[in-house]
Structure P
Amino acid sequence: MNYGCFMADDSAESTEELNAELMKRYLRVFETLDVSELKEIVAEDVVGHGAGHDAQGRHWVENSVAAPGLSSCRVRVDDLFAARDRATVSFTMTYTHNRTGKDVTMTGTKSYKFADGKIVEFWGETDVYGFLRQLGLVPEEFPAL
């Protein structure tokens, strides 16, 4: 499978394919809720950057998998690009809101850095405002200032 990158060096292409598969495994954890799999694919001291702050440690990633009040996460990979030790993915996560039974979606884009077969660092943003708007927790439009 081609992930949007052509390299003449077969070992580089193989590494890129492995990294793309690692990222897909990572996203599947949000569907399966099997956080034990994160030990195989995320470094213990992973560093994450986003939403105006940095966080370190696999426990931070494990905590982000659980979404109180939401169930049945389905992840769609909208775009994926892998090159050397990096991969970037745009995704859509669709959850079922337990109280209402309504499907709500969250989109995002994240970039990952890999070393020794694990995610060691990532950067990204998700559309939390749009997600909260679908749940009725923030207004559709902000009032004029």
Structure Q
Amino acid sequence: MGDGPVGAPFAGEPVGGPSPTLTTKASQRTVEETVARLQALAEGRGMEVFAVIDHSGEARKAGLELRDTKVVIFGSPVAGTPVMAAAPLAALDLPLKALIWSDAGQTKVTYTVPAALGARYGLSEELTARLAGIEGLIEEVVGG
């Protein structure tokens, strides 16, 4: 699967096929390296990294197996607060999240498309634009 919207089936594909609300990009780094790069680049942009959820690590602790799977939760109160003030339910999707996971040995980064969040919560173009920074950030994470 290449850059851009999810276009080819993969394990765990949403029922009904690819989701137009998600974008998946390939990273040439390991999951751990990609997580570290996302954290560093987000913090370098003045964002807060609120948490890294290690789903696969927690599965191992419970005696279960799961491909390397981590979720990074990050954002900026300056960008997100006006969104949540206008649409309180947007707090269900904010701060922003990126799923970094291994798919048959290939590291992938998946996130919700800002336009989908805007549509989901009826946000204006101006408020939706406050969430668009994730796209450039993830491009930088998976790029050079």
Structure R
Amino acid sequence: MEVIDKPALSARRSGVRSFATIGAIGFSIEAVILTALTSFAGIEAWKARVPSFLIAVLTTWTLNRRHTFAGRGLDRPSVEAAGYVAIQLCGAAVNLLIFMACLAVAPVLRRIPVIPLGIGAVGGFACNFILSKTLLYSRARTPNS
């Protein structure tokens, strides 16, 4: 008979929920910026993903550092931010491959790029969470950082 550590299980679920909630905030920020750049500025969806992605990633890093992984991570915020961006780029690669596949398979989605953005986001989520938790936030920060 396996003994279930309920507090540990609850903490894991809470971390996933927090990461997902913050990811939803980042997705919303990226979706608004992507839509504005494509609809109002006339920038191609491929090019508009660069600024929309960077702004969303820096926002989610700040929120995840304070909430999901509070007290964990690297002592130097600048190094941690760089590591977080690198991890997010891995998830973004998965996201972007799915995004491009959606546009290739259904060209009508070029007029509504938020749909393939959402489909791609699902693919990148697991990659980002697992890598963040195991590589970047696996240890406690010192109290002063």
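If helix-only ellipticity at 222 nm (-39500 (n - 2.57) for each DSSP H run of 4 or more, over all residues; to 500) is calculated from each of P, Q, R, which structure is the one that comes out at -8500? The read-out comes from structure P.
Computing P(r) over Cα pairs in 10 Å bins from 0, in percent, for residues 21-84 alone across structures P, Q, R gives 18, 41, 31, 9, 0 for structure Q. State the single structure among P, Q, R that was used to calculate semi-axes √(5λ) of the Cα gyration tensor in Å, giving 25, 18, 15. So the calculation was done on Q.
Taken together, the values in this text are just the output of simple stated rules run on the coordinates, not laboratory data. Nothing here was measured: the structure is a model prediction, and the numbers come from that model.
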